[in-house]
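Derivation of every value follows stated rules applied to the coordinates shown; laboratory data play no part. Quantities reported herein were computed from a predicted structural model and do not represent experimental measurements. Cβ atoms are built from the backbone, for glycine too; each structure is taken alone.
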Structure P
Amino acid sequence: MEIRNIHGGDKSFRVTHKQLEVSTEDYFNSLNNFHDPFSQAALQQFVVNYLEEDHDDGLIGLVRYKEDGDNVVIDAAVRYME
């Protein structure tokens, strides 16, 4: 198997973490079309929706969450081209 780096070494990303807090009710309501609202796909979609509303052009990486009382706290890795 041959694997090539198609971007070479001349491009890099800056990675930041967005920490978002939303009520559990609002979180579930915004993702009612997902069978598992805490799947990686659902968490990423929630963050994509947030970034689009904020006119943020970051690329989503891994997303983690924790339930905190009546809220969901989301930690998303967001990459930006440099």
Structure Q
Amino acid sequence: MIIQTLLNLTHTRKRFLRDLIAVILITSGAIATVTLIQGANMRDNIAQEYIQENLTKTSDRIYQFYEPVESNALLVQKWGLAGI
């Protein structure tokens, strides 16, 4: 009876240790997965913001480049209509 109880305790401890290690590994894997996914999402968001910012700057520069040309063309058109 005492031997039986000792054997059950040893088996229970091994089983507990196995289950504890399994829980730790599963939890660590879940945390690592969430971290990797969030990192990829953050990287994509930062890239989209960077692209949008550069697109806005480029559009503004193009507009500033062509604005004098457009105003000169309108002036020449007005001169043409006025017969100058």
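Brief remarks on what is shown
- When Rg/Rh (Cα atoms, Kirkwood Rh) is computed for each of P, Q, the one that comes out at 1.08 is P.
- For FRET efficiency 1/(1 + (r/R0)^6) of positions 25 and 57 (r between Cβ atoms, R0 = 25 Å, to 0.05) computed as 0.30, the structure of P, Q it came from: P
- Structure responsible for -7500, with helix-only ellipticity at 222 nm (-39500 (n - 2.57) for each DSSP H run of 4 or more, over all residues; to 500) calculated and labels P, Q on offer: P
- Structure (P, Q) behind the derived value 2.8 of distance in nm of label points 7 Å out along Cα→Cβ at positions 49 and 65: Q
- Identity of the structure behind 10.0 (criterion: mean count of other Cβ atoms within 10 Å over residues 41-48, calculated), options P, Q: Q
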